[in-house]
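Below you'll find the structures, each written out as structure tokens.
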Structure 1
Amino acid sequence: MKSWRRWSLPILMIMASLALGAWWRASQERAFREPFQRLSPDRIDMIALVSPRGTLRYERRGDLWRQVEPYEHPSDPAAIRMLLATASDVAPAYRMALQQAPANAGLAESELALELGSGKERLARFRIGLDHPAGLAWIGEERSGVAGPCPPELRRQALAAAVGSLRDDRLFELAGADSDRIRIVTPGPQGGTMVIERGAGGWRMTEPFACRADEAAIATFLQSAARLRHAGQVQADAGDGAVHGLAAPSAEVAIRTMDPARGQAREESVQFGADSGVGAIFARQVGRPPVVSVEARQLAGVLLPAGAFIDPRVSEVPAEDIVALRMLDTEGRQRLHLRRDLGVWSRVPEQGAPEPIDDRSVRELLRSLCEVRANAIAGDLPRDEWRVGSMQVSRTDGSQRQVTLWRLPDGGWALREGDSPARVFPSSLSMPIEPGDHAPKR
């Protein structure tokens, strides 16, 4: 009996020690898992980053977050969700009263605070302190009055958010299918202003001259603009931007698009400045102070000359709408007159009855006018001595178009409808404009 007692006491002491250790570890784990505040990210509709530099304030309107202070800017929904998930779950390794936090924690005079709210209610205000020697970060929460070293994710995300990481990095928020006006300005002797607008008849260039625009080129441009993103903020507020070449921008691109949130069209404009020297260009969105960096290779599909937007076809008229073609020489005298009646093409002499012809050559001519895309757009009109004549194109509605023809020294062709720019084609272009090119029908 005495032997049992002698051995039972040490065993009981060991068991008690193990139980106490297990309880202590469990209490520490519970403390570590216990967040400062039990927050529901779905309830939060306001985020503010407060620092001596000012306040960045974000608000949720419906399902969309936007920066509303110090200026409006779309936000990055993924970055917002990540920050809210971290803030709602941040828990200290051990707890202390906020007022008792050590001086080296950086919480007494915090350089940065993260505020979260719902409506007019402030749910939490985190003071973001300094790094902790154990690889943690000092965090204090004013509403609960608790502080402690925490995992470093909240500090890292808050510091990034304070310099704009919650903003959407797209330069054009709205550009796309609902856009209806494009303006590209390139100052300098070789530059100018180009304006393209969409109306009932499609896209047309109105400056520097009036002509049809290439619908496919416009679609590609808008896709490139919608994908254009900056690589990061260079300076929060650069004043007039002279240091970055933005006081006198090298280019400006403006796109007007219907804004569904406002129910009206809104123009987004981006200015491009100097080369940063590392394969990037400085840029700034008009109306917003930050200067950002944009990879130069991204701009290849956005900073385009006017010729890139011009419809490369000679005529926008569908071939089936053309009912007559009259070829004139350089003096305006008729050389050939072709006419379509009841689906049959005929050669019409100045005297005598129309003579039906084999319409294969006519179809080739119509294809060259209405479908073949030019190799280039002429910046200046070809020399007058290269002009070989003109063509009057009549439509089913009675309207007429005038097409001027030049034969270039290399054997190629230049064709110009009305006062639009001339389209340049290679020598392989089929242009049956001589009377002998259209044989009688057999």
Structure 2
Amino acid sequence: MENQYKNIVDRFFELESREGFFHLKSKDGLLFWDLVRYDILSHILEKKGILPPGSAALQSPVSAKQRLMGFCKVLPFWLYQKIARIGKNGRKDNLLQLISRNKAEDRFVDLIMNDIVREYSGDSCFILEYYSAFRSEVLKSARRKMFVLDIELGKTIRKPGNEHFANINEILAREFGFDCDYSNHINLHIRNYHIEYRFYRKLLRRIQPKRVFYQSLPKSLIAAARELNIPSFDVQHGHFNAFDPLYSYPQNTELGHLKTVTDNFLASGEYWKQFQPDFVKVVNLGSSYFYMDESGKKKNAGKNVLFVSNAFIHDYMISALDRLCTQHPGIDFCYKMHSNQVGQFDDTVKRFSEKSNISVRIFNNIEENLYEADYVVLIQSTVAYQALQIGCRVVVLKKFFYEASLDLYGLEGVDFVGEIDELDRILQTDLAVPDEKPQFFEKFKPEELHKL
């Protein structure tokens, strides 16, 4: 089977190596390509019809009025944080940057980083919150954690540059067959990098941690830590493979001159080591969040089907679900929404309010849904790997970017279906799962953490 996703990624990797993109500098001397390559490749995949429309929108400059409105929204929280002296503690052994998108006990938390937070709790740990979309959490945090409001405020004050990157635009247009000016997007990333880098460098110099923990981004934190000779550790936050541009680079390409590339990766299981470049030191740390034990799985009297969604495939998924739940009134369906779907949640609940065999969830931990499920229906998600590990049957809908999960091809317990009718037939047959389950995720290993 030809894989369009892989073909485009291969062409992109070959092009960026051949054209020397990793050595490109902005006018102010910044090696910027590593900052923008993920977004640009995602945009190309969207234009080629592989990613859903709108899933890879490029950033554009905002007007002075929009910057002023943003400034006014951030300023009160920034002032509160300064007055309360949040984050003004002294030296700490560990800096943990969280991305708190899960909800537990009426607070937003970072379940992926919970293992490390627990091990390094107390005075040895400085907690920095990167995900500040829910700014009201600032008021609840007291002295518990610091939000990156200095960065947000800086982005409302400083305008991006206006450098034109015609050479990049022309090379990409020749290779992929469509015109696009990426200059605005690149200029915004350069502006953001400088704002973030100054913030992180100042913070790291003040608290002088022995270790920094983060989840893939931002590149500016990696660079600031490296300049100050502080080891930084990228904590695995989901599935990936050799064609994920967040972690993958062209083979035989020298990247030693880049400060923005991670050199330490904390994997959630031995399986994931194979997908990291040779220059990255990988430690199998395991993960309490991703690891699931088959013994926790419930035995259902009937069939239970879990649909896994996100904002960009939502319309397609709810249409498929609507049809199936009507055809199978005796099957219980659960529609699990992503944290990026907050704005779609109420309408989705309303749409299915008269369907007694559908429940809609969003902020709960996915493991409770998986332990109840017999079948898991998705396009591409980390949930596929968790589901297989505990004995669910995984059905991959052959839409949009499903080809990105190359390593699921051929696995027992996985079905790839092109039409909903095929899924309908699968639900009418007896559930069949392999006796021997694959092991993608492992239990958290605190002893490995304390060796770092």
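A value of -0.49, -0.86, -1.00, -1.36 was computed for log10 I(q)/I(0) by the Debye sum over Cα atoms at q = 0.09, 0.14, 0.16, 0.21 Å⁻¹, for residues 121-288 alone; which of 1, 2 is the source structure?
1
Which structure, out of 1, 2, was relative contact order in percent (Cα under 8 Å, 6 or more apart) derived from, given a value of 15? Display every interim value, and only then the final one.
On the way: 1: 9; 2: 15.
Only one of 1, 2 returns 15 for relative contact order in percent (Cα under 8 Å, 6 or more apart), namely 2.
For which of the structures 1, 2 does the calculation of helix-only ellipticity at 222 nm (-39500 (n - 2.57) for each DSSP H run of 4 or more, over all residues; to 500) return -11000?
Checking each candidate, the match is 2.
One of 1, 2 was used to compute percent of Cα pairs over 43 Å apart, and the answer was 15. Which one was it?
Of the options listed, only 2 reproduces it.
Values quoted throughout were computed directly from the atomic coordinates according to the rules given, and no laboratory measurement underlies them. Here the structure is a predicted model, which means the values were calculated and not measured.
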